[in-house]
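See the structures that follow.
Every number here is computed from the coordinates shown, using simple stated rules; none is lab data. Remember, predicted model here, so these are calculated numbers, not experimental data. Cβ atoms are built from the backbone, for glycine too; each structure is taken alone.
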Structure 1
Amino acid sequence: MKGYAMLKIGESGWIEKERPTCGPLDAICKPLAVAICTSDVHTLWEGAIGERHNMILGHECCAEVVEVGELVKDFKPGDRVLVPAITPDWNSLEAQAGYAMHSGGMLAGWKFSNFKDGVFSEFFHVNDADGNLALLPPNINSVDACMLSDMVPTGFHGVELADVQFGDTVLVIGIGPVGLMAVAGSNLRGASRIIAVGTRKNCVEVAKGYGAVDFVSYKNGTIEEQVLALTDGQGVDKVVIAGGSVETFESAVKCLKPGGKIGNVNYLGSGTYITIPRVEWGVGMGHKQINGGLMPGGRLRMEKLGALVAAGKLDVSPLASHVFEGWDHLEEALFMMRDKPADLIKPVVKLAD
C-alpha cells in the first residue's frame, strides 16, 4: 500500500509499505476522508516527539472497515466508522485507573503517527476495534466526521479540564479549530460569558457563532491586561488553553480568579519549562488549578459526540475551511496547515462520499 510518511524531521513524502495485519481484536480500515492537524506540523517540522523514520502521518479521519479480527463482535467489513485520534488499550491498568489515554505509558493512547503508522494511507490498523471504533451516523458526512476524531473531543476535553459550570465567565486562548470547539463546549456547558483570544477574521466570526462575545488580540497588549479590563479587574472563572506556547500559562494564571481552573489541551511543541507567576498564583496558595490532558478516546466518547452532531446540537461544518478531493492533494493540505494562510481553519482531504 502507499502512505504519506515522515521520512525524518523536516522531510516527508509518499512511500510504499506492507498493508498492516489484523489481530484477533483489531480492524483494518480505509479512510473516507482525512484531516490535517497542527500536531502533524509539530511532529514533522519541529521534531516535537523526536526523530521518526518512514512513519506514516495522520491521526484524523473517518473510515470504512475492510477487515476485522475473529474476536471483534460489533463491527464488520463495510461499516462506516468514526475513528478517534486516541485509541487506548482498554484492558490496561491505566484504563482501569480512569486514564485510558495514557495506556501503556505517558500519552501512549496516542498511537497513530506517534509510535505506529497513522491514517494517511490506503489502509490503517485500529487496535481493540470494539473499544475504539464507533458507527458513523448516516446523517453525518465524511468531512464533518473528521472533526470528531480530534478537534471536537480535544476542545471539549479542555472545557472538562477547566470544569466549566453554569454561569461561568470563560476565557478561551486560541481559536483555531480546537479552540473553536472549546468555545462551543463552554457554551453547551452553560457559560454566561466567553472571551476568546484570536485575530483571524474567519475564526472570530465562527467563534461568535459558537457563543463568544468578547475578543482579545495579541496585537493590542497582553492577554491579562485586556481580560482584566473587560472584567473590571475581576478576572475569569475558567480558562481553556487551546493555543500559544509555554509562556501562555503566565497570562492564564494572571487572568484567573482565586479558586479558578485552567484546562490545557494545547500541544506544547517546544520549550523546556512553563512559567507560573508566583504572586498571581497566590504565592502558591491561590487555589488556582492547572489541569492538562490528552483527549479521551474510545467508542463511548465517539458515540456521544457523534450523537450531538447527528441531533443538530453541534454544527462542525464551519471548521472545514478547505476541502480537497483525492490523495493527490494531501501534501498540499499538509503544507497549507504548516503555512496557515489567513483564511485557513482546517484542511480536509475527501476520498469518498
Structure 2
Amino acid sequence: MSFIQTTRFNRRTLLGGAAAALSLPVSSLFTPSRAAAQTQGATEMEKVTFLVDQTPLVGDLYGAQPGARRPAVAIIGPMTYQKEQAPTEYAKRLAGQGFVTLAYDSRYRGESGGEPRAWENPFHKVEDLKAAVAYLKSRPDVDPDQVSILAICQGSSVAFRAAAEIEGVHALATIAGHYRDAEGDVEWLTEDGLAARRAQGEAAKAKFAATGEVEYIKGVDQTDMNVGMPGEFVWVWYQPWADRGQWDNRYAVMSDADLLNYESISAAETLTAPWLMIHGDNCFLPNAAHRHMAAVPETTRTKTIWDETPHLAYYDQSDAIDRATAEVVDWIRNA
C-alpha cells in the first residue's frame, strides 16, 4: 500500500468512503504497509506539570536529555482522549527519533485538574495546547524555535486554532483529523441530531451555572446513540480502555454547548505554520479534510498524504503509526 502525496488539494466532493468503512472492524480493513518504519526507541518518561488559568495540567515527557537544546513536539489526542492512548504511541516513537515530546491530559480528563470532570470544551483545549507549547519552549533542553504540534483526530481542529494563534509554531502535523465546519457537523450528527444535542447541551450548561449540578451521559455505547461519541466503531475502541479503568466513560452533557459551537475552518484560513495532513477516504469526514486544505492560504506550505488506512488504525496499529511517524519526522525536520 503506497501513500499518495501532494503539496495541495483542490476542493472536490467525495461520496461514501469513511462512513461505510468505519462501520467495519478495523482488522478487516487494515493492510500492512511495505514502507519501512523509522527506527524506534522507547525512552524514559518524566512526569511534568504546568499551569493554564491556574489549573494544573499533567503530561508525560519523553526524550528529555541534558545538554544541547533539541526540537520538541506537543501532542494532542482525539475527542475525550487521555494521554495514555494514541498520544503516548506517537510520543515514544518521536522521542526515539530525537525529539522532546509531551503527551498531556487536557483539562477535565485524566491526571489534569479542572471541574467538572469529562467536560469536552474545545475552546479550553486550545488554551491548554498553547500552554503545552509554551511549557516546551520554556525548557532549557528545548530549542524554542523548533517546537511543533502533532494532533490526532478531533485534536486536529483544536491544533488548527492553536497553531494559527501562536506565534512561531515550527510545524503542524494532523493525523486522521476530525476537522470542524458546519457541513462536517451535519454530516457527523445530521441536522436534527445537531440541533437536539446543542439544545440539550445549552440546557445542561444553564443548569450547571444555576445549581452547580452536572448532568452526565456515557462517552460511548454499543447501541445507545445518546452518548458523547455515538457509533459502534468508536465503542469498540474506547470500551476496553474503560473496562481496564484507564479511561472514564463519562461525558458531561453541557459539553455540547461548547463542542457544537466550535469550528476550525476559519483558523485554517489564517494558518501560516507548515502543515502536514495525513488522511484518507477511510478516515472520518474526508470532505471536511479537503475543505480545510483548500481553505489554507496559498502561501502556507502544505503536504497531503492520502491513502486507504482506516481511521482507528492510526490510534493503535503499529504499522500505521510507524509510517505516520516517519512522515511527521521528515516533515518537521524539513519545515
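Tell me which structure, out of 1, 2, gives 2.7 once distance in nm of label points 7 Å out along Cα→Cβ at positions 184 and 248 is calculated.
Details: 1: 1.9; 2: 2.7.
Label of the source structure: 2.
Suppose you compute helix-only ellipticity at 222 nm (-39500 (n - 2.57) for each DSSP H run of 4 or more, over all residues; to 500) for every structure in 1, 2: which one lands on -11000? Matching structure: 2. Highest-scoring entry among 1, 2, by FRET efficiency 1/(1 + (r/R0)^6) of positions 80 and 232 (r between Cβ atoms, R0 = 30 Å, to 0.05), is 2. Determine which structure produced the value 19 for relative contact order in percent (Cα under 8 Å, 6 or more apart), calculated from the coordinates; the candidates are 1, 2. Answer by label: 1.
Comparing distance in nm of label points 7 Å out along Cα→Cβ at positions 56 and 304 across structures 1, 2, the highest figure comes from 2.
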